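Before anything else, here is the set of structures, which you'll find just below.
Please treat every number below as a calculation from the coordinates, not as lab data. What you are looking at is a predicted structure, and each value in this text was computed from that prediction instead of being measured. Cβ atoms are built from the backbone, for glycine too; each structure is taken alone.
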Structure 1
Amino acid sequence: MKKITIEIDTEFIPAVALLKLTGVVESGGQASYEIEQGHVTMDGVILKEKRKKVRPGSTVVFNHEYEIYVTG
């Protein structure tokens, strides 16, 4: 699994924006689709909300391929 650490300077980042920002998906539409299909987890829980607030300290896993750790 590839590990990615991303630093944000805001209180949170929406899940779709995080996937797009890290480059694991090519578009917001693809990010939305992947979340709808259950391919994204946050801190071990399958995401169901596209606009879920991802805060520093959270870990998002995409398709068992990428582990994204968010720092502040």
Structure 2
Amino acid sequence: MSDIDIDSFRCSGCGTCWEMCPDVFVLDPLTGKAQLIDPNQRVTEPIRLAAAFCPEKCILIPPEQQDRN
């Protein structure tokens, strides 16, 4: 299971995550909302940045994973 969760209710589909990490996120063609390409994706520094820059704050990373390298 992934350490990353996306709150699809809050996601506006702005594409910030996809622009920052196109190898991690994709916008669902039906809903226009962010999804993980790999459901078992581990947290990396670029993903932490994408979560920080998400205007809706819908990329959720557990606190214990937020500051790891």
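Suppose distance in nm of label points 7 Å out along Cα→Cβ at positions 18 and 58 works out to 0.4; of 1, 2, which structure was it derived from? Here the read-out was taken from 1. If semi-axes √(5λ) of the Cα gyration tensor in Å is computed to be 18, 12, 11, which of 1, 2 is the source? Value 18, 12, 11 for semi-axes √(5λ) of the Cα gyration tensor in Å corresponds to 2 out of 1, 2.
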